[in-house]
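**Student:** Input: structures, listed below.
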Structure I
Amino acid sequence: MNLDAVRTFVAVADTGQFQEAAADLSITQQAVSKRIAALEQDVGVRLFTRTARGAQLTIDGRVFLPHARALLRAEERAAASVRPGRRALRVDVVGRNLAPAGLLRDFHRAHPETELDVVTHLLDMDAALAAVRSGTIDASFRAVTVPARQLPDDIEAVPVLDEPLQILTGPAHEFAAARAVAPVELAGHRIWMPGIVNGTEWAAYYDELAVAFGLTIDSTGPNFGTEPLLDMIADSSALATFVGEQTRLVWPADYDLRRVALHDPTPVYPHSLIWRRDNPHPALTTLRDHLNSTGPLRRRAETWAPPWAADN
């Protein structure tokens, strides 16, 4: 159904005059007549009768009027749902307990008027990049494994956080009582990370980390989620896993898990924000300004990041 014709029908019904409806819609009276005729042909009934005093609704026209108004309200709601500044800012993060989600929480605390739609179902950088380019999402927090100059021309990526890594151990592990451990000291120890998915940017990161420091990162075994992983770590004297410094984890007190810092050097995970250059959503600009103003942690001489991170 032609919504311009529906809008014209409502205008004539409200004014009672084709000429006044034409003035309200900034079109000619002839255009009003054509639209009404087309709508009447579409619905198969007469909607108005002409009288000396103007246009009066027929019985069918009176029945159709509330539905016509509903159609126009639906049109406005549909347009508002995607209009920049009216719809929520859709931002992708890998997981709700990871550092980027924390950055978004801090942003929302600083800008509570901003509506956010947090997306977590995109598997890897390629999927996130495709979603940003198609407009399915407005932005994504990802590790960018290619130099920024190799990204598509319509995409921009800016580093926002270098997050230090830690190891997580149970109370019986060799490093449980250590205040800090050098990455090379982890060589020969089993680092268990069953959640790693081949082909993802975080898999690329941990591959580089393992090669750089001679580590064994074991991704075998079923991934039943965070809670079973923590349960295994708590009961083991041999297993440890990597976690980000800002990863939010909760476990029972009797697990007595230990988060141990890494230094000499400190491996950092390079989080970047990616977005489409021509995205007009005002909240996206607000988010970028916020991330810039909060002073993102950048890599220093005593930190380590993969070689590809240096180009971003």
Structure II
Amino acid sequence: MVGVLLPETETSRYETFDRPLIEQAVKERCGECAVRYANAENDVQIQHRQMNAMLTQGVDALILDPVQEVYLRGLISEAAEMDVPVVSYDRVAEGPISGYVSFDADAIGVLQGEGLREGLGHRADGARVVRVEGPLWNPEHVAVSILARAGAHVSKTYVTSGWTPENAYAVMDGAIADLGVDKIDAVWAANDALAAGAISALKGARMNPLPPVTGQDADLSAVQRIVSGEQYMTIYKPYRLQAEAAVDMALALARGESLDSIATGRISTDTARDIPSVKLAPSLVTVDTIEKTVIRDGMYTVNEICTPKYRPACEKAGLID
């Protein structure tokens, strides 16, 4: 039995992609295996109870995306004592984890920084960037250096109370009141949900044209905003590869097998050393790269993106004739 603990549903990826892809990978690789699933709804105490219940129920391995990296350290130690391996998924949990699968955070920072620089074009020199982050977010500082080299700078950072468009709308509305629309040249939003809220606030302030806005996760609605010109870019992360690597690790560990053929590297944390890891490469999605990223890999079809509302924009972008 493989336990799967995911952190929240505010970000659409977890229920839309991660959960079904993990369940599918387990079924394909181990027909006699079962998956026990729980989502913490962004509550660390709920996730603690969920993990404790799974250990009590006798799972053979855990795939864990922690709400907070530090909160489950004690339970991860208990799992190790019970010979239940824990594969940290997306975020690296503290404690004696047995494996780690995620995307290259530095590469994400590079792509967001380069995307904003590209979106600003000749206006990058002296550009004022507002950063919108979610709680407990570790921003990719490499993006700051890329923007700085282009002459842009982060004028102010706003942290939401949750990863929802509504929370992003509130902080972006505050940013507009603080700074004025004429002093916002770009918005570095941590993910697509926050980008959606920030864009709604900018539109509500009648900002036209909209400044370039970043995102992350390649939500369908974000890809549609990119087609229509409301959002400049997002980050595509091949969730299937992530799910399959995590399942491969969990099943191998549960069987007492080596991870040498699965892991592509090693990481160390303050609480664990030399952890077998897989770090996958993300891709930049702009209107010019939709076809060779999310469509080519089967994440979305042209019909899913180009609904009647977006058909004229899709025609202009060359996605449909």
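Values quoted throughout were computed directly from the atomic coordinates according to the rules given, and no laboratory measurement underlies them. From a predicted model like this one, the values you see are computed outputs, not experimental measurements. Cβ atoms are built from the backbone, for glycine too; each structure is taken alone.
**Student:** Comparing I, II, where is distance in nm of label points 7 Å out along Cα→Cβ at positions 160 and 288 highest? Before the final figure, lay out each step's value.
**Tutor:** On the way: I: 1.2; II: 2.9.
When distance in nm of label points 7 Å out along Cα→Cβ at positions 160 and 288 is computed for each of I, II, structure II gives the biggest number.
**Student:** If you don't mind, another one. Taking 0.05 as the value of FRET efficiency 1/(1 + (r/R0)^6) of positions 272 and 304 (r between Cβ atoms, R0 = 25 Å, to 0.05) derived from one of the structures shown (I, II), identify that structure.
**Tutor:** Clearly, the read-out refers to II.
**Student:** One of I, II was used to calculate Cα Rg over 2.2 N^0.38 Å, giving 1.51; which?
**Tutor:** Numbers: I: 1.51; II: 1.04.
Traced to structure I.
**Student:** Comparing distance in nm of label points 7 Å out along Cα→Cβ at positions 96 and 168 across structures I, II, which is largest? It would help to have the intermediate numbers written out before the result.
**Tutor:** On the way: I: 1.7; II: 4.0.
Greatest value across I, II: structure II.
**Student:** Comparing mean count of other Cβ atoms within 10 Å over residues 32-39 across I, II, which is largest? Mind showing how you got there, number by number?
**Tutor:** On the way: I: 18.0; II: 14.9.
Between I, II, the highest calculated value is found for I.
**Student:** Here distance in nm of label points 7 Å out along Cα→Cβ at positions 40 and 264 has been calculated and equals 2.6, so which of I, II was it run on?
**Tutor:** Details: I: 9.1; II: 2.6.
Structure of origin is II.
**Student:** Taking distance in nm of label points 7 Å out along Cα→Cβ at positions 56 and 152 as the quantity of interest, name the structure among I, II where it is greatest. Spell out each step's value before the answer.
**Tutor:** Working: I: 5.9; II: 5.0.
That would be structure I.
**Student:** Quick check for you: by relative contact order in percent (Cα under 8 Å, 6 or more apart), which of I, II is greatest?
**Tutor:** When relative contact order in percent (Cα under 8 Å, 6 or more apart) is computed for each of I, II, structure I gives the biggest number.
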